[in-house]
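Below: a set of structures, written as structure tokens.
Every read-out reported here was derived from the displayed coordinates using simple, explicitly stated rules and does not represent laboratory data. This structure is a prediction, so every number in the text was calculated from the model and none was measured. Cβ atoms are built from the backbone, for glycine too; each structure is taken alone.
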Structure I
Amino acid sequence: MKVLVVDDDPTMRRLVARLASRQPGAEVREAEDGVAALAAIEADAPDLIFTDMEMPHLGGVGLLEALRSSVKYREIPVVAISSVSEKAMILRMVALGIEDYLLKPLNPANAGDRFDAILALVATKAREANHNDGSRTALLLVDRETGYGDVVRAAVGGRFEVMDQLLPAAALAWAMTELPAVALLGEGLPMPGEAAMASALRERGTTVILLGSAAADTAVEGFDAVVTRSYAPKKLAEALEPHLRNSEAAQSRLATALTTDVRRELAAGCRQSLGILVGQESTEEAGEVALPPEPAVVQVTLASAGEGESVEVIVLIASADASALAETAESHLRDPAALTSSLATHAGARVSQALLQLGWAMAPGDPVVRATAVDPEATPNRIGILTESGQRVVMILQLAPPVAGTEAGSAEAPEVSPVNPPPADAS
């Protein structure tokens, strides 16, 4: 495993490097700030990064933002190392998706076990990713522009295996046997041409989308949809999303993601947020997770552009537990409702980032207090987090059920009222 340690303090850098070296076979490199780290990543991408928060030239948040916006490096796991006074920055990194965080000062006597656990978890995830690499549904890209496949992979590569190396005739022959779920066809393709390819592919059940040079207000005959070519992966993902989610296969992939990768990210994000907001370690409950009695319920709905499916993140905390947690929180979160709202806000941001990494562009809305009772039979995907002092936080992650007579993608929450989350930079 290749590990990069980023810190402007040479003493701290050496300490973290020594602790990371406990992993058998670890190759540890060092960088003195975020700019040097980006150069080191370009030279030889690491498997894991430990980074300080405040550094000259480019700090930890800037480094993570650069990685998450990169086509090649956005999936590198990052562990943040910070002081207690840097809570706002850590919460921003939690939303962007960090593997874990460590508080300064590090005590070498007891930090070793924590490092061992982090390194072991990252190694396990890497093995799982390699094992599952061939399980994604295929997307065929045929385009005259060499290299556009990198943009498509950055946009939807988490949910599709992108095939983009074939010329039109060879691509059509491949698609007739492999049956890709989606085909993106550029304009002006050589023989057999995009129109003929679309006709043949649609007969085989493939969704065919034309990559247009400008926005199309009306459909183009022979194609399922037209989207504007974009070189910004997030914009391309948003443009494609309404057309990718219509099939049962697309819905199945999203439902599976919510019970696997996104679920893991939400559990990790909740534990990290609790540690920062209330100063407590926590563990994920094993087995079936029971709903808390008489809970306060806050919901965040994540919706994609246009009409279509949405995702709900529901946070439930028993009133007594919310009050107990609020007593140990910062002054602006001493109100149990404000603390629950803050947890929901950060949970929604973490889920949004996880979905984006997998190819779904969904933006979280504001947290709302949900008065409608949660049906335990209809919410099997529950996550239970238990703090060290015994309080429970339960989260539900699910596709938003469609509501008859309402705009597509709205959540089934007929009785809700907005809550005002604390400012994102509050500390």
Structure II
Amino acid sequence: MTQKWYVSSKLVLDKRRIKKDGTYPLKVRIILNGRTIDFSTGESILEKDWNQSAKSIKKSWKGNSARLTKKLKVQESKFLEALNELLDQGRISENMKRSEIKALIVKPQTTTNTFVFINQIIANLSAQQKIGTAKYYRQISASIKRFVKFYRNRDEDFPLEEIDYNWLKKYELWYYSHNTAENSVNGLAVYMRGIRAIINKAKKSKLLSYDHVPFYYYKIKTRKTSKRVIPKKDLEKLKQATPNNGWQKRSIDYFFASYFMWGISFIDLAYLKWEDISQNRITYVRRKTNKEYSFGVIKPLQIILDKYRLVSGNNDYIFGILDTEMSEAQKYRSAKNALKRYNKALKALSEQEGISPPITSYWARHTFATTLKRAGIPVAQIKEMLGHEKESTTQTYLDKFDESALDEINAAIIGDRS
């Protein structure tokens, strides 16, 4: 639940302590959820020169009363602005002492430390039960710590504003020197996207200025990966395979269920509930994008669902990967463990059936997309079905037509040359 804050302010004459010249200090008093916090203005006046009802300086004061009142109002506005900015950034909590809040307002933090800020992101994500995304930011933090330790011989924190173009290039050089695998370019891209997201979150929280743009000149590079699409003959082999144990049996069901459900990701498959099925349609919210999807239940999918309905018992989750009584953290771990066993079973079945390279769970999504393309479905529609923001993302999923298929098209149009 979001904390509600009630803030007001006023000028006060602090009569608790009289000065040697008989004057009393003028202070700005902020009231935050009923708690008062007083701030010095550096000014003091005699009690007779203070208008208690109007909270202003009387004209009887020896100087320019209007000018002093205006100066005090400016100070009051600055203290209020500083407080509201801290509240917007989530840097003040109900259990903080007044002295702690006052210190933040009077001496606002001029720099934001990188690891402190990433930890705040992780804490917010964990509170929202976004366990996987929180883990992603932990991995980014750990990578940056290793990088910092390599250059400074210690993994101490450092200001976020130090992450500029030169810092990114140094991090890139360090990453490649420690990751020589063929997919290291895409691995670096994963981390760089996370670092860019951290910078953008800090800017939205007004912890970095908007002209801090380390990624303006730095381009995140990616390398096209080999297409993970199963040829029809191998798809049929998997469908007809004889499983040797329970996990191999489930892996076939999971794979084809994903294929029949528009290439649904395994994490979304695991979280599907029986209540998500209504009027022969499945409607769910994709965990990665928080967007809703709905599709009809086709006959081969219904056969799989009927099988799991018989053994589901009181479990709300269709495929039994998760359990109703589990905490969110337990569900995340259970889904990750199941994914490992699922892929291990697919690998064993691939070897058994002579399918090379071995199939993995993600191939269902790529194969679904490519099947649509070969059926003449426009890329724009495939993009919607996969839940992608950009068509360029969808394009990376789409396998090129088989060379044999292109040969057939060429022969049909041009004719046999021989």
I have -0.53 for log10 I(q)/I(0) by the Debye sum over Cα atoms at q = 0.16 Å⁻¹, for residues 173-220 alone, calculated from one of the structures I, II. Which structure is it? II
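If helix-only ellipticity at 222 nm (-39500 (n - 2.57) for each DSSP H run of 4 or more, over all residues; to 500) comes out at -16500 when worked out from the coordinates, which of I, II was used?
Numbers: I: -12500; II: -16500.
It must be structure II, since only it matches.
For structures I, II, which has the highest computed value of distance in nm of label points 7 Å out along Cα→Cβ at positions 21 and 157? Walk me through the numbers before you get to the answer.
On the way: I: 3.3; II: 4.2.
The structure with the largest value is II.
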If Cα extents along the principal axes in Å comes out at 67, 54, 36 when worked out from the coordinates, which of I, II was used? I
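3.8 is what came out when distance in nm of label points 7 Å out along Cα→Cβ at positions 101 and 373 was calculated for one structure; which of I, II is it?
Values: I: 3.8; II: 5.8.
Here the read-out was taken from I.
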Which of I, II yields 2.1 [distance in nm of label points 7 Å out along Cα→Cβ at positions 333 and 357, calculated]: I
